[in-house]
Structure 1
Amino acid sequence: MSTRSTLILGMLLALLLCALPRPAAAGCPEVLAFLADKAVGATCFHAADLRTPDPPTAPVTPADNSITTFADGTPLPGSTVEGSAFSFTPVTDLGVVSIGPTPTANAVPGIQVEGWFADDPAGEARFLLRFPDDWNGKLVVAGASGTRSEFNADWAWSDYVLPKGYAYASQNKGVLNVFFVALGPVTQPAGDPFSCRLTPDPTNVESLFWAHFYDNDLLVADYPGVGKDRLKPFTQWTRYIVETTRMAQHALHVNYHHHARRTYVVGISNGGYQVRRALEEAPDLFDGGVDWEGTFVDPKGPNILIDLPPAVKNFAGYVAGGCKANSTEAQNIMAAGYPPDIVTTCTTAASETDGSFGTLWGHYSAQFWEVTACQWQKRFDPTFDTYGNLTVNQAGNLPNYDYLSRIHTVPGVFHGLKEVETSGDIGKPLITVAGTMDALLPIKRGARAYEERVLESRKHHHDGDGDDYHHGQHHPAYRLYEIQNGNHIESFSLLFPGQIEVIQPHAQKAFDFLVDYVEHGQELPPSQCIPKGGAISQNPAEAGHCANLFAP
């Protein structure tokens, strides 16, 4: 056949395919019938627009605290203070990491399904499905950051992919968020030794809240207000993103009478961790993924239990000494892998009274460092006396936590992290997007460390270093796109304008590059440093890692 004949035949086939009707949506009754033995309390409705309303409102975005019981009807714990008010917070969750809504022009009508997984004895695991009426035949599955709800990625991912015709699914890693144990005591409440202080400054009223993370419940047999075990091993973080994917793929077939042609997985922070684990443990379910500043876990290090204590330990002294970059405390923090600080006023973020924005480190110290270190320490090393010797400006014994010593003296600590490590042995293409000014999961200890694991995995399999995804080889494509001056919390860009770069549009563009690579064979841009105000490029000015973590 001639080249001209082949071209004409191809055009005719394309026209024929375009003329075929899109699969009709079956609707809620069929999907709910499919979920009857898989879900508890499932609800389904058709919406004129599945995008996040502005402001976020039900039914597409449920109100904060609109869930007050576990799946079996047992009331959520926390009868004092704010009680269970932070157990389920869909509206709050939207802006925890994302900078805000993704602007799109047209409404996306379709069905939304929510519910609890029937196979979770703790009654905490939840899922979310969104199926547009005009489906493109593909599925995007999202992870959730922190311990947030299944609505956490709606601004960053759902609102971006739904207008393109993708179906969307998400989950909550099998856990609810937190409940409050006590308000007022400077010392840890005796009734809950697994509670964590919200911030490290008890002179501030918000710091007097003591919170309990549901994902630490494996360690608590009968804490006040619950009355029974609700086992939540960290391994469920991987289990539920995989289970959600399988459920969504089957539900799509029920709804559209067609299987999904492609499935992609995306996530931020702990949701990025889920992306990595999904492509390591169940790659056959996916065609590729985008991991936005995912959590890195290696029992030999780096990991949160090694990296956070030095920041917690040195910050108060750094402020007391005038926030000097050459101080011993500042050098200790940066030696632990953290980016340099950005200072407008030398003060802790929790005690600002003059309208200034303090320092970048100050905001991380006030909101993330101590409480995150506490959460992970109580999960993997619960016998450590976290808050012994608690003082006004220091977090008790936590700043001196020595993971490398503890794994040699406390059985189970190393094994616990080993069970949930990120190995780098991915089975499908993956893009990591991370900011150089991330002061919660520093890029040196997180994204770059994971990149090393991916390269080590390739050497282990003796497959070379190239991208052979389309040839069926074991080492699929991997890219690390570093955002110059990007950080972990997008809203911090509002506090330090011109100094902190927003990551969200770069992560979304990385998704588009991934799709073009998988579906059309277009070359992925190489790993690179994306300059301030720049974009991912096929011919980057700075390939590989950014030379400096901060660019003025």
Structure 2
Amino acid sequence: MKNRWLLRPVSQPEVVARLRQELNDLPEALARTLVLREVTTFEGARLFFRPLLEHLHDPFLMKDMDAAADRVVQALNRGERILVYGDYDVDGTTSTALMTTFLREMGAEVQYFIPDRFRDGYGLGKTGIDYAVEIGAALIVALDCGITAHEEARYVRSCGLDLVICDHHTALETIPDAVAVLDPKRPDCAYPFKELCGCGVGFKLVQAVLARLGEAPERALPYLDLVALATASDIVPVNGENRVLLREGMTRLKKEARLGLRALAAEARVDLDQCTTQQIVFGLGPRINAAGRLGDAGRAVDLMMATDEAVAQKLAQQLEQVNLKRRALDQETLDEAVAMAERQLGDHTRHTLVLHNPAWHIGVIGIVASRLVERFYRPTILMSTVNGYAKGSARSINGINIYQALQACQDLLVQFGGHNYAAGVTLMEADVPAFQKQFDDVVSASVTPDVLDPVIEVDAHLNLADIDTRFWKVLQQFAPFGPANDTPVFQGQDLEVVGEPRLVGRDGAHLKFAVRQRGVYSSGLDVIGFRMQHHLPTLLDSIQHGTPFELLFSVEENTWNGRITLQLRARDLRTGQSR
């Protein structure tokens, strides 16, 4: 599949030149990369490179925060029992662990409840509310859910309980009837930053409660490792307040991570001292998510709250085993789905994939749908059967709003919800064939010739000679990376291979070579291209005919036998022209 290379446009090139000057002749590629992240002044660069806790917003700027903090303080003063109600993903379990630990440390009697993905479904529900009544709770604090739970909020009130909601999902036109509803995305909320994850909203409530009690604000800092884990895993934008929370949280994760996270990192073979957002997303996060995908998410909460090393190690080992089972299910489902997809796309007339297998495990089809999008670059829906309904996960590509496409098919749907790139869907099993056709017709009507070609966005052109010690020191300060601050991708032109390229790895799937600018004598920079063995002929052709090539890459450190060097991680390459 051929990628389109898209140089991200800068609307005002003169801003790049001015920023270069203000930052002591910063390389143009880095100045351009900053401007693309809406950093356009010296002061903006200072805040970007040095995000500090003092840059966090006052929690009481959030709508209903006064009422939320006062009700929690009231519960603490009265000795009331509290139920913390969470969700089964990373954001929901970290939120639950954070709030439960904090309230217990403040002297409260607290229990928590995580809904079962299969029995209870997502969000605030009757089973959890009934459990709150059963244990004699007076207050429910719901985290990472609740913003659309109007009926459930009324049920809480009818049971004689109070409810505080801490959510970050998009609100409806009306807000549930609760003591307080904390959500920066509320239309009537003036909080300056809208993109906190659920755990981030919970952290703001902790800050507010401490302020009400006259406690030192530093008492909230030990929870930042959980906030960092949630912020990275929930794929929220890494800018503004999230950048502060993630950076400070990762510092704590590296130096003072709680017992459970250290045990989990050991199982995942993640070195916390060198931990990156990528290692959180692909190393720690999946193991926490696996608990809720294949069973009891409470094990993840207990792990994050563990105070005994032996208990932490036992729980981490359990999550590792669950994750291994999840990965096996992923692979089995992926193999079956790929075969089905190749048959469905065989006539070259379809622009979408809608696959249904009643036997697929509902806990892994979202992951597999994402992998099919990566492989076939088509809007994809995978469905299993639950209680007679086809139920599944939808994932999309740039240029196709999958939520709008589902809206156009709602006559066939029992339920759906989501956003531009991801959604959930439920329909009668008998309606699957009709839905496959209608969904493809809707998407096909909006497909242009280039939409089905995957895009790699490029931050800047870069001469390899500019990659020096200063360049690397500045580039390191762009971290932590994530949405709205992806790892910068550069385009090198007029390049040539140094020495012989080779295939490496157990299956020979990775491409390794050295590269330099044509006409510049140099030993070259090492390049690694994972799963890029298909590009070897391009390099061999470049060597044989003396023709240049172009490379898309990011810059990273490589540690081998205790020696640290810079290397380029290839994203794509193609035959180029001499400049």
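A short reminder: the numbers here are calculations on the coordinates, not readings from a lab. Every value quoted in this text rests on a predicted model; they were computed, and no experiment measured them. Cβ atoms are built from the backbone, for glycine too; each structure is taken alone.
At a glance:
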quantity: For P(r) over Cα pairs in 10 Å bins from 0, in percent, for residues 435-506 alone computed as 19, 36, 24, 16, 4, the structure of 1, 2 it came from; calculated: 1
quantity: Label whose coordinates, when helix-only ellipticity at 222 nm (-39500 (n - 2.57) for each DSSP H run of 4 or more, over all residues; to 500) is calculated, return -12500 (choices 1, 2); calculated: 2
quantity: For distance in nm of label points 7 Å out along Cα→Cβ at positions 51 and 363 computed as 2.6, the structure of 1, 2 it came from; calculated: 1
quantity: P(r) over Cα pairs in 20 Å bins from 0, in percent derived as 21, 56, 21, 2, 0 - corresponding label from 1, 2; calculated: 1
quantity: Structures 1, 2, by distance in nm of label points 7 Å out along Cα→Cβ at positions 419 and 483: label with the highest value; calculated: 1
